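Listed after this line are the structures, all set down as structure tokens.
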Structure 1
Amino acid sequence: MLVFGVLSQKLSIISGVYASAQPRDKDAFWTHLRNLNCIIDKPWCLIGDFNELECPADKKGGPTAAPSRLTRLPCFLNSCQAVFLPVLGRSFTWKKHIHEHLIYEKLDRAIGRYDWCCQYPNSIVSTGPFTCSDHSHVLLDTNPAQFLKCKSSFRYQPHWGSYEDVQHIVRKNWMARVTGAPMFQLTRKLHSTKRDLKT
């Protein structure tokens, strides 16, 4: 789709993607995208369901992802000088029960080629809840400044646990003596931990 940016006053192209989940169709799909990359002469963004993973962390639950599922997407990014656009919201965009396993995967993304990222350097993608589909929606915003002014909710990031300062803050607030009902104590400790982590 050819898009005219009201703020940038420039043209760009956004491609909606729905990649096949069938292994026999995957090579043809990625070859087609690489061919498009050679002929698209405007800043290019792709958004949708790529049905591929970038790394093992893009899957949770069920059997380990086959190595073939971890190569196509990174190879495409390298060949096109493209990157994943930053994401706000949930990490996994697809979930399903398969053989008694609840499986989560990050299948839906937005990818910006270098020229797109230069034209829209503040682009972000937000993901929504799972509703009537096994996929959550992805929403591309090329001018998120207004959205970012809103108060964002605090979220503890898993990698913070590897920092000694964070461990000290959590330990100090969790061991603090708080009187009152158990739920009040829990809420108070969470609030003080959040306050100290944000400073």
Structure 2
Amino acid sequence: MKEATHQKLLVATRKLIWKQGVNKTSVDQICDEAGLSKMTFYRAYENKFDIIKEILDENYKDMEIAYENIFTKNIPFIEKVMELIYYNMEATKEISPDLIRDIIKQDNPQMKDYMRSKVDYYRDLSLKYIIIEQKKGNFRDDVKIEFIAFFLDHINELLLDERLNEVYESTDELANQLTKMFYFGILRRN
């Protein structure tokens, strides 16, 4: 498959799943959005889950690189936190509640374990840097790592909470607030 065709499929799929989630996105919709035939799609992918996994794998790899870049910069720690918050805001921009729901409550057997592994990956990546920075004295040492892990495991559920969603105009705004509350909540006060 030509790279341009591959990119059309990736861009179309990402746009659709960000807007309407995994479960509501079909191969027909992906092909329509990309302006390509189903035959072209099936030459490259066995099903929609294969391309969705490719997109999510790329996003999580980008996240790992971004975290590494942020935490290894030679800048004051508070600036690292601000960059991390900004990165998370940009990375989750325009993600629909449907996609969040599909990530944390996936019923499809092809995707359930995969999605759980991605939630675990995000938690473990975050914990890696939190533990390092906690040992340096940048994050509060009175907040137990087990509590932080629990919170990270359940933060997506808060994004789906009906009462919280009534307070904010968009999922983006709620995600930004939760991210800020989390990082500023564990930040050491000097």
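What follows is calculated from the coordinates using simple rules that are stated; it is not laboratory data. The structure presented is a predicted model; accordingly, all values stated were derived computationally and were not measured. Cβ atoms are built from the backbone, for glycine too; each structure is taken alone.
Structure notes:
- In this comparison of 1, 2, the computed figure 23 for relative contact order in percent (Cα under 8 Å, 6 or more apart) is attributed to 2.
- Test item: volume of the Cα convex hull per residue in Å³, for residues 123-162 alone calculated as 69, pick one of 1, 2: 2
- Entry that produces 17.2 once mean count of other Cβ atoms within 10 Å over residues 19-26 is calculated, selected from 1, 2: 2
- If distance in nm of label points 7 Å out along Cα→Cβ at positions 91 and 139 is computed and equals 1.3, the structure in 1, 2: 2
- Parent structure of the calculated result -24500, given that helix-only ellipticity at 222 nm (-39500 (n - 2.57) for each DSSP H run of 4 or more, over all residues; to 500) is the read-out and 1, 2 the choices: 2
- Structure (1, 2) behind the derived value 15.0, 49 of Rg and Dmax of the Cα atoms in Å, for residues 43-98 alone: 2
- Comparison of 1, 2 - label where mean projected area of the Cα convex hull in nm² is highest: 1
- A value of 2.0 for distance in nm of label points 7 Å out along Cα→Cβ at positions 3 and 35, calculated from one of 1, 2, originates in structure 2.
- Source structure (of 1, 2) for mean count of other Cβ atoms within 10 Å over residues 107-114, computed value 22.1: 1
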